[in-house]
Structure I
Amino acid sequence: MMNKKQRELVDALMRQTLPLDVFRREYFAPEVEPAEQLLEQLVGATEEKSEDDVDLLLFVGFSLELFSPEYVPALARLLPQDWHHSHEDIARLLQELKDPRAIDALYETALTTYEYRDYDEVFSLARKCTWALADIGTPDALSRLKELAACGNPAIEGFARKRIDAWEKEKDRKGINTPPPDRPDGGE
């Protein structure tokens, strides 16, 4: 978890009243790598269900470019939770990391309707999740896209079909190259 001083430092960083090098020196304990300390705090904020701390910690991670594959289990655990509002940021981050450990969380999140997103009639979060699954590019990710292509929600089905149809054309984006998929409708 974050302490009061760390929250104040992040606030100053967000307001751009604190230089990045000063923030690093003041925020992080010198005996622990910054990425490791931030990961521990993110896990703690998740366990405590602290939405404010999650938001601040994601800001720090993005600002200092600390996110790496070591974060994927924590981010995948956090993504589908309904007590925070950072789903799109986390889905985008998991798309960038292209790690297969995020597949189930992305699939679950694509199918979940979050109360705070009741305005989202175009299912933008589900769309981000389909992109992330496609960019992961493994057979398991493809399998989950095929499930989404038959999920019963026409918008989500369309997003998934589009990623499946473009699988071969987008192979350079994928974390792991896989053979082209069979279409979910059995077509060629």
Structure II
Amino acid sequence: MADPAESTRETPAPRVVLITGGSKGIGRGIAIQLARAGYRVAATHRSGDVPEGVLGVRCDVTDPGEVEAAFRQVEAALAGGPHADDSRWLACALLHDIGKLAAGLGIPGRVLATLVGRATDGAVGDWEEYQGLRRRIALYLRHPEFGADMIQLAGGRVEVAHWARAHHDRARLDPSLLPASVVSALVAADND
């Protein structure tokens, strides 16, 4: 006989994934694999068709207006939830790592900075005094602070700046600014 508690447990909602360039090449392959794995997948494209079972969203990713419209379309079609129509949370998801720009590192440099940060437990603060790669690594490792400052200086919302500053240190999160369900969704979406 089945355990009655089993039937009342909620099953977690599948994650929603947005792939850019999902009509061909690597983007298409990733979209297919994630859809097969049970993810709710949307893919942007400018031409061509996206794979079956994937929500196709026409979008030129170089146009900020089209990008915003694409996020809204994916959110409405796949995300749902009580906070889905609140633009603050979308801004948190999109801008939380903006401070990484201050370091001016490409992908190999970001990988190196991440490895250095983990190997030194982030104890490279004095590297900011140097020039070149050492300084860039130190700046990269402080990206939450720089990102929050950038968002505040640009007149961004307090919740977005708060998430940028605290997203790697959950103990710093203020529950009055970010509902627990929003934090859970943002944490699930942030894989670094």
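Okay, here's what the table says:
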quantity: Winner on Cα Rg over 2.2 N^0.38 Å once structures I, II are ranked, highest first; calculated: II
quantity: Kirkwood radius over Cα pairs in Å, for residues 34-89 alone derived as 11.1 - corresponding label from I, II; calculated: I
quantity: Identity of the structure behind 0.9 (criterion: distance in nm of label points 7 Å out along Cα→Cβ at positions 130 and 170, calculated), options I, II; calculated: I
quantity: helix-only ellipticity at 222 nm (-39500 (n - 2.57) for each DSSP H run of 4 or more, over all residues; to 500) derived as -14000 - corresponding label from I, II; calculated: II
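Every number in this text was worked out from the coordinates using simple rules, so none of it is lab data. Being a predicted model, the structure only gives us computed values, none of them experimental. Cβ atoms are built from the backbone, for glycine too; each structure is taken alone.
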